[in-house]
Structure P
């Protein structure tokens, strides 16, 4: 199986399919590299599609030291995947935890002040726990969830967290696909999931404290969310307002794992977005369209 080595000597499993401009996919907490199969099958006809399992997710390495897991490390692992494959620039697509990695990659490599390595960003199901009203509680719940994983294992997590309020939409629409999702979640190493939850999820900064850095992003950005993914609705709208080169797509009746729950809609939005980027479309918001909610006093 193909693996790459990160700059802190952690082995990551990578799959590389298709030819053309590179698209790299970063998965959510409950997923792994297999979660992107509907997108790889669709897009690899035109693009070079790269998926990888994050550290802590087999068949990638599972470091025992929780200090090996962080928001910065997730961003840098994405960069290490591209470096190891000799890819200078790529479209970056992330879901949930992976969307946080993609967003932080954009803050580092998608601004006018930095070497631009992100051709575009797609941020799907992004922002859980970021809103100021939810942030402290999210940190506590993430730490408690890490304890539960260590104490009761992944089968318990799959039957509880895997059936959360933004997952039941997937279960209702596609019982077979949902059953596969839950089974794969149960297969994840408990140590890696607990360390990811404790070292990365519970300690990542609120996006609302990073709006200046987020606002510096100047690459085309597609934000996607399900309208029943309540924790991501407000953050997605905030990102739309702050990133002046962004578009927002809201999928009706959809929950969190929208790439699996609504693969046709997800692929259609993503493919159209990538085509526009490839054709050099201008994504910069007209100054006259600046949203009133972020205009300064007296504007």
Structure Q
């Protein structure tokens, strides 16, 4: 249920937060949470305590576990047959035998939602993928994510589940890692894949990071059929840090439209016209020059 109003509080900058009318925020996402990170309170909630699959939003936890292990980021790791997606058959341009530094695998897993990269990171963890997933679940409990469970590091499994409230905790924890902030908001990136030396370009799966109207600190998208389109972000809106969690959105642009609706509502207190909400973010010349990524499971 949407929260009708928000008590007045103080932002980090000392500016008062005006009460907002939740009836003016109409979101298409089945589960949603808008959370004021500075005040520590929900501004808007819709099915935020429902346990639901979270798809590649999972990869924020994957990244934290990788970074907590403090393995060398310049160490080369490889894509192996065990990294192939036999569950959903998702596409990847990282072929068998592809070699990249751990840092680059992490970057691609976060910004481009590369499933094979995420799988390789887990497989090269001390003890392997099974131990890695155990570490993911321990980390979730340590963060107070009591209604969250992980079964794999990619999010391709529908058994990776959480509530919107739990994901808000995860997003805020992820923001404490500079590399996660950097990699999840990188609009595009090229990597030279060894041993072939092939140069591949990747784009961020969240088009909003290319928009000059957004100030995003952490971002992650996700999609599998069971989860629908998902998007989580930490962004500065109306001079305060806000966590946005949008789960189970239907349609290619629904989660982007919902994010724009949230931003407009926070800034003006008013409903955003549907035609404006659906308009995709403008792309820079560099972004247009990058290869187009086909939407696929896990993204």
Structure R
């Protein structure tokens, strides 16, 4: 009965955001309550490709009727609808220029089996510098175990996907740039600690990377290059993503200024929707430089990896 009510609530919220529920199924049945997985796509997309869908997994006990949680889900779905217009909605760029795809996350957070007073969520990121010709997945990847401390848990609205996905993805990006995650062909889970170092109690905001105007501009140029020009076959991407603004310790307004500068320089071109831009031939002419930068970054972070974590954590 509760799962039926949840399905009705998700369908209504999705419709409001311009999304449709393509399918739903029972998810994880462990713990006090199971989960339900909802496959979402943009309304009007009759046959969405796998990469143009969103898998939303919620606990069946999720209190959708609570005003604070309901508003959080609505905001999450509204932004998800904008990301689903990207050619690769699952892809993100790190500040150091590493294009990653995120997937295979099992929500919500669950309690650690090691007895530690932490909550965990498992997932996977893949290096997406080039899509394989046969459409297969990239080989280099990192299985991750994001662990949330009790203190950090207090600042999260709920340990569910709509409330945690953004800061988890940003923490993974930050950890990757710090050389604390290794991209491998095979391996066990690697830790991504979620602590108050990612949160400012005084300002009550998440904090990941202090950036200046030049860094934000370079980041968005790189995002357009990789996500539009390389992985998106020239399709426009959303450059005013609030998730990126959080990652850059910035604001959407500051991103908007950077986008305007890139447009004036002829590196990106406007779409019918002003929040989206496509890479231009001028930007794509810098491919050799971007690929060389990626190789340098991957080489630089590799030696910094903690050898004790090379084989992953067995208790996660």
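Looking at mean count of other Cβ atoms within 10 Å over residues 20-27, point out which structure of P, Q, R has the largest value.
P
Here helix-only ellipticity at 222 nm (-39500 (n - 2.57) for each DSSP H run of 4 or more, over all residues; to 500) was calculated and came to -10000; which of the structures P, Q, R was it taken from?
R
Work out the source of 19 here, i.e. which of P, Q, R gives that when relative contact order in percent (Cα under 8 Å, 6 or more apart) is computed.
Only structure P yields this read-out.
Every read-out reported here was derived from the displayed coordinates using simple, explicitly stated rules and does not represent laboratory data. Worth saying up front: this structure is predicted, and the values here are computed from it rather than measured. Cβ atoms are built from the backbone, for glycine too; each structure is taken alone.
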